[in-house]
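Below: a set of structures, written as structure tokens.
Please treat every number below as a calculation from the coordinates, not as lab data. Treat the numbers as computed from the prediction; the structure is a model and nothing was measured. Cβ atoms are built from the backbone, for glycine too; each structure is taken alone.
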Structure I
Amino acid sequence: MLHSRLLFLAALAALGGATTSRGGEPVDGKYPPPKPPEGKWEALLVEPLESKWTGMSLSIHSPLLTTAPAADRPGEVVLQIARGPTGLIRSLKAYENFILEYEFRHLTEAPSANGGPDTSGNSGLIIAHSAFPKPGGPYPNEGHEIQVCNLGNGAWYTSHGDIFTMPGSTSSALPDPRFGISHDCGHRSMPIAFHGSKTGEWNRIRITSVDGVIQNEVNGHLASALYRASPRKGYMSFESEGAPVEFRHMRIQELEPDPDLAAKHVAPLLPEEMTTDYLTAPEPVDLPAGNFIVMADVTVGLPLASLVTGLGLPERPVSGRVMVHCENGAVSATENGKPIVPAQPRPADGPGRLHLETGTFGHVLLFRPVAKPGT
């Protein structure tokens, strides 16, 4: 072994003895660092808001949501989310790997979570989740939240760039050990240096999410990160929870997806891009003639044929989360995730109607395919 190493060193010496560089000494400025490929950015806060976003556990037409033209970006809007019942609006599209940039600002001062009724600034952006809220709550059962709050700093949260896995998720996300860590509310990564702007001033956020690694930059500083995050593909949503918050200048650059992405890393997705009607009025609702999904959280049991008429469904009593699917002329139904009506042809003369006057309900959502241009 020693003889072989001596021969190797002798050969290097014969070549000029350069063991640490190639082509001679480096020349400053001659070999600049390579630049990454230029990606394509897509604006997400545009007019009308419904072109990119829809309801989830909050109607897209809620008075809690208002928009105003972005003075410096024609066609884009500033979104204000006011204080009200906690709810979410989600993206129409599901995303996997991406770079997301946006700005936000708080409009009211909030020194602590025990502030007055109009001062608890608490919102956020949730990524990689399904289109369905949990039964009995406004949040999805999975995903990761980029915190947007103005509550001060506590033992397990800050107001300066936390990211965490939603508590109901089965994620194995690991908070980056370079930053603060808390498991009191999800797998939470917290900044150890505060770079957030003052109340009323804009914060610049850059989220990079690639193959289970999520990084959050606040005003140019890396603030927090998660590793081994799951799900890795799903919808994103704005959260309405606290005092008024404004968002603007939101854009996304989609990156190369993982060709071997395992199904366990994908949140439950809709079969196609679909808008969501968030229904609350106790009255009948006509169902679309084509594809649709009805999701109704039935609090008191009632016959399925009374809940949805005109589709040939059985009188079977149902309760809990009931879902009726119509896809390509076939109707099926599930109860609490279990099939109860196998796919059967939709009656030719069945208009289909959802009857919300027949009982008491939690969340009721009606999903419709996004209208294609010219239809």
Structure II
Amino acid sequence: MLSLRSVIACCALLLGSVLLRAQSHAALADSLRRAGGVPELAYAVVTADSVLEIAYLGHHAIDLPDTAMATDRFHLGSNTKAMTAFIAGKLVETGKIKWTTRFFDLYPTWKTKANPVYYAITLQDLLSHRARIQPFTDDAEGKDMPALKGTHQQMRLSLGQYVLGLPPVPVDTAAHYTYSNAGYTLASLMLEKVSGKTWEALVTQTFDQDLKIAAGFSWPNNQLRKETWGHIEENGKLQPVPSNTTYRLDGMEPAGDLNMTLPDYIRFIQLNISGLAGKNNYLKATTYRFLHEGLPDYAMGWANVYEGNRGYSSHSGSAGTYFCVVTIDRQKQTAYIVFMNCATNEATQALRLLMRRLKAAYDH
């Protein structure tokens, strides 16, 4: 039997090893950040109940001395999709809607102006990108669209009617899904109809009120709160983007327009890891399993991928000025998260190198 002194010594050695590994990764991450021209980078490795590593590196903007902090907010881009699907999961659990509910069961009067190919689309189809809705992942797709006016919800209603009148994306027999931001607009309209609340109100209720996770809308507020600045590349030089800059994601906010601090995002990811481990929390374990693994390749707000026999839930998000990526190793019940406040090719290459190094360090 080990003595108490031996146990303490073993624990000290283990803790020392963990700290050395974390310090090594932080040094690597900062080197990659600098090499990739990234003003600020934050990353974490987490399990359902532990933060194995976390670091905040760099500065709020390319030309500011403000040091990275835990309270810094980053735009999530398309990682917002998992949060919209999460809200849908709660409404399904409470009987407000079903995954198989058809869009036109809730909006029957829209049918007369819609393309008939969409008549049978369901909530599940929309959240898994299987409704053949036009992508709206490029500004060029909106050039012929009428100007959207009114509240965010009114713009979503107008956008929804417009995209349902467009021809569907051609069937690709080699792919299970066709990625669509506009599909998430239609899904959110379904959630708004059955709940009687706007998507914004559902976000506030679910995350801010129920889970005490502070979700912000649109860009982090660098004008008033001195939060992180997103960046774009112009003429080969990185330029900070003020948060009051006009930004057109009108009507597609549920697809990619939330911001969050890394600690709060970790809490959301930990709920998912716990649920995938079979534990009920805010959602039932069966709901988490469906969100992540309900359909091949892309489930509900999560890419569902396999490497060998190991399954991963992953997603990346960027509206051009930030970059966010998360991967959950479902077998090891460990997640890897990286946030950055630019999305240049050099920056994303640095991010992927860091992700590979982090995964390799914990893959044993």
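Please state which of the structures I, II yields 2.4 when distance in nm of label points 7 Å out along Cα→Cβ at positions 88 and 272 is computed from it. Label of the originating structure: I.
Taking mean count of other Cβ atoms within 10 Å over residues 32-39 as the quantity of interest, name the structure among I, II where it is greatest. Looking at the calculated values, the largest one is II. Between structures I, II, the calculation of relative contact order in percent (Cα under 8 Å, 6 or more apart) yields its largest number for II. Assuming 1.08 is Cα Rg over 2.2 N^0.38 Å, for residues 48-191 alone as calculated from a single structure, say which of I, II it is. Here the read-out was taken from I.
Looking across I, II, the calculation of mean projected area of the Cα convex hull in nm², for residues 160-303 alone that yields 13.1 traces back to I. Looking at structures I, II, which one was helix-only ellipticity at 222 nm (-39500 (n - 2.57) for each DSSP H run of 4 or more, over all residues; to 500) calculated from, given that it came out as -11500? The read-out comes from structure II. Source structure of the calculated read-out (Kirkwood radius over Cα pairs in Å, 23.3) within I, II: I.
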